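Participant: Right after this note come the structures.
Please treat every number below as a calculation from the coordinates, not as lab data. For clarity, every value in this text was computed on a predicted model and none was experimentally measured. Cβ atoms are built from the backbone, for glycine too; each structure is taken alone.
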Structure P
């Protein structure tokens, strides 16, 4: 695919009126040149999505170790202490009826864990992204779902917990995915406020998505004005035909 990530990022941001830049997630077996390992300690891997809006960094399994669920969904190396955390977490989830044992098989995971997961703004991605992640509102998700249907011939799944499962879902299927987040991600990410969800696009088809998103964003803007004109006309007592509304739209 094209490495013109600056253009693709700008196109997504402008077409969707995104409040946060698209984030690139890249799986790598070698540390990319010029990319530093993550500096600091993260309580959950989903926090990397927020920090990648403004920085490029690489993470290894050790950087994800405080989030055993994220280690599980990304199939990262899981030492004994992380495995114990995972089992303790699953027991709590089971006791709460949040994730039952029979639910585990439905949670997407990567088929094999990468050595590094590299996070960055899409505009400065050091590698071809495996997944592009967007923080979106409902109106933006409307355009994304329409674009996904046209590019893929189907509709994106809407996922719940855990939010990190959206990454393997998009990477494994090669299709777009919507995540409504989870209570953990919403606790850790300031950016994931109540009216924000997550949308993931597979990086390999990014140009096709961007092309459709740009055209559909323009179409939605035009049709929104069309429908508002009809609403106002009906409210004033008129009975406009489509031709009447189109004429009003052109004025």
Structure Q
């Protein structure tokens, strides 16, 4: 049978999602815990691979197994064998046609940025930080240029293995909550480092180094070397992944982490 899981993790405790020889990745720990319940090796596929330091509130994973277990075993039983920085939120049996990556309609990432003169302490590893005042109105104007279907070559990592740099950025919101600025990105899919590179560019606009129209110029130029540096991974969260209702997966309910960090 094929089982889908909802997974949450603190990326600061792992070397990313994808399995590594040193077994330091979220995938390594999850597959070991699943194997303990299944009684055999389990291989997983995720909706979106995250880098070291990147968190997830709504990662979706699927795996195949002949083991007949109640859904509670894939949640409570697996969590009993996982490190504290990762947890299975739910488990749901799905049709064999379901694929965590290819069945996804849309992915949502959020970047939480602390914008104050003093670096974070309680939020260390969980939020990004920029010390100079940022103008969120300027960043919203720049964001408007980035939405839509574009060639995002200026915002992809040199290590990106995607066949095409074209992506549809369906939404880019910029909201301030006191000292925190939250960027929300919605797209059909993302390129490697795309979100962190976009955040870096918006911060350059927000601090006044460039005008909002610079974002459009970067898109047109398709030159990564002209854009801002890749921003810190600490504030990036895979917030949710959306699928067709036919799969019967629980609705995504991302944690309102801004209020949690700074009531």
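Participant: helix-only ellipticity at 222 nm (-39500 (n - 2.57) for each DSSP H run of 4 or more, over all residues; to 500) computed as -5500: which structure among P, Q? Mind showing how you got there, number by number?
Facilitator: Working: P: -13500; Q: -5500.
Traced to structure Q.
Participant: If you rank structures P, Q by percent of Cα pairs over 19 Å apart, for residues 41-176 alone, which sits at the top with the largest value?
Facilitator: Values: P: 56; Q: 67.
Once percent of Cα pairs over 19 Å apart, for residues 41-176 alone is worked out for each structure, Q has the highest.
Participant: Which structure, out of P, Q, was FRET efficiency 1/(1 + (r/R0)^6) of positions 113 and 145 (r between Cβ atoms, R0 = 25 Å, to 0.05) derived from, given a value of 0.80?
Facilitator: On the way: P: 0.25; Q: 0.80.
That value comes from structure Q.
Participant: Could you tell me which structure in P, Q was used to calculate distance in nm of label points 7 Å out along Cα→Cβ at positions 137 and 233 as 2.8? All intermediate terms of the calculation are to be shown ahead of the outcome.
Facilitator: Values: P: 2.8; Q: 3.7.
Clearly, the read-out refers to P.
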